[in-house]
1. Given a value of 0.35 for FRET efficiency 1/(1 + (r/R0)^6) of positions 71 and 159 (r between Cβ atoms, R0 = 25 Å, to 0.05), calculated from one of I, II, which structure does it belong to?
2. Matching task: 2.0 is the computed value of distance in nm of label points 7 Å out along Cα→Cβ at positions 15 and 143. Pick the structure from I, II.
3. I, II: which one has P(r) over Cα pairs in 10 Å bins from 0, in percent, for residues 7-78 alone, as calculated, at 19, 46, 25, 10, 1?
4. Taking mean count of other Cβ atoms within 10 Å over residues 23-30 for each of I, II, which is largest?
5. Starting from the value 14.9, 43: which structure in I, II was Rg and Dmax of the Cα atoms in Å calculated from?
6. If relative contact order in percent (Cα under 8 Å, 6 or more apart) is calculated from each of I, II, which structure is the one that comes out at 29?
7. I, II: which one has helix-only ellipticity at 222 nm (-39500 (n - 2.57) for each DSSP H run of 4 or more, over all residues; to 500), as calculated, at -12500?
Structure I
Amino acid sequence: MRPIVGVDLSLTATGVALAGGPRLIRSKRKGLARLHEISGEILDIARAEPDTLVIIEGYSFSSHAAHAHELGALGGVVRYRLWRRGIAFVDVAPATLKKYATGKGNAPKELVLAEAIRRLGYTGSSHDEADAIWLRAIGCALLDTPIVTLPAAHRVALDVLRDVLPPAARSVS
C-alpha cells in the first residue's frame, strides 16, 4: 500500500497521521522560523518513504482567527516544499473532511473527534490529530484501500476529490 500521510496544519500543534498512528508537531518558535520548522518536519515525514501521498486540510476561508494570515503562510510554505520535492498532495476542504467523518459538512469539531474515537479507534483527545486521522482515511479511500467502512452519505464527500487527485498519486507503487 502506498504511504499516506494526513496533515492538519496548525501553528501550535500540527496533527500528522501515519499508518502507525497520529502525532503532533509542536513549535515554540515565531514567524518564519516556525514556518520553516513545521514545514521541515512535514517534509521529513513525507520523504521517509518513497511515493508518499500527503492529504492536507485545505484553507478555512471563513476563519476569523487572529493568526489566519500566518496559518495561510504555513499552508503555502508546506505546499511549496512538497511540490518542490515532487511529493504528491491533495487539498481537502474542511467541509469535505467533516462530511466524510460525520456525514455533515458543517459538523462541529467535537463531532469529528467523537467519530474518530468511535469509527477509527482513536484514543486521544486532540482535534488536530483526529482531523489528521480522517485526512489519512480519505487518502486511503481515494486509493481504493479504505481503512474504515462508512455509510454512503459519508462517502459522497470523496466524489469532489477524485477529479483533483494528481495523476501521479493514482498509480500505486
Structure II
Amino acid sequence: MSNGKKKGNKAERELCKWFQQWTGFPFTRVPASGGLRWKNTNATAGDIICDDERHTRRFQFSVESKSYKDINFEHLILGNKKVKVLEFWQQTNDDAKRSGKVPILFMRYNGMTKNTYFVVLTYQVYKLLFPTLIKFDYNVFKVSGPNPMVIMNSNDLLKFDYIKLHKSLKLARLDEKKK
C-alpha cells in the first residue's frame, strides 16, 4: 500500500472519530474509499458513513475526506485552470447528488493541528449554522461559482449542536421537495 493511500486511510479513520465526537453516533470508512456500491445502491456514497443502526439511513451528509501535502487556496482567487479544491468539491457534489444527500467535504494538509479540518459546505447549510453560532473563532471563506461553497474551520462546526442541524436540514430539504 502506498504512503498516500495509508495517509488517506488514517485521515478517514480520524474523521470517523471527529464525526462520532460531533454527532454521538459511530462512523466507519466506506470500503474502497467511497468507491464501493453495495447491491446497486447509492447510499454508500462518500468516504465515511454513519454506523448506527437507527441513524445510518437518516444521516443526511455525503462525506468526502481529502488529505494532501498542501492545499492551495490561492488557486481559487488566481483563476488557475486546475484547482484541487474545486475538483474535490465537484466530486463531493456528484456523490451527494447520486445518493440524495447533502455534500460536506473535509480537507487537511500536512502539519495541520490534529483533528482540525477545512470543512466545505453549501451556502444553504452554512446559512442554517450562521444564525445560531453567535461567534466563529475562525474566519470563513465564501467562494462563488458554479458550485458555490463556504470553507470553515471544523472547530467552529463542532460548537454547533448536530441534532439541531440534522432537524434544520430535514425541514429545509422537505421544503425544497415541496417546491
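1. Of the structures listed, the value fits I.
2. I
3. II
4. Structure II gives the largest value of mean count of other Cβ atoms within 10 Å over residues 23-30 among I, II.
5. I
6. Checking each candidate, the match is I.
7. This value belongs to structure II.
Coordinate-derived values only; no laboratory data. Values in this document were obtained by computation on a predicted structure and should not be read as measured data. Cβ atoms are built from the backbone, for glycine too; each structure is taken alone.
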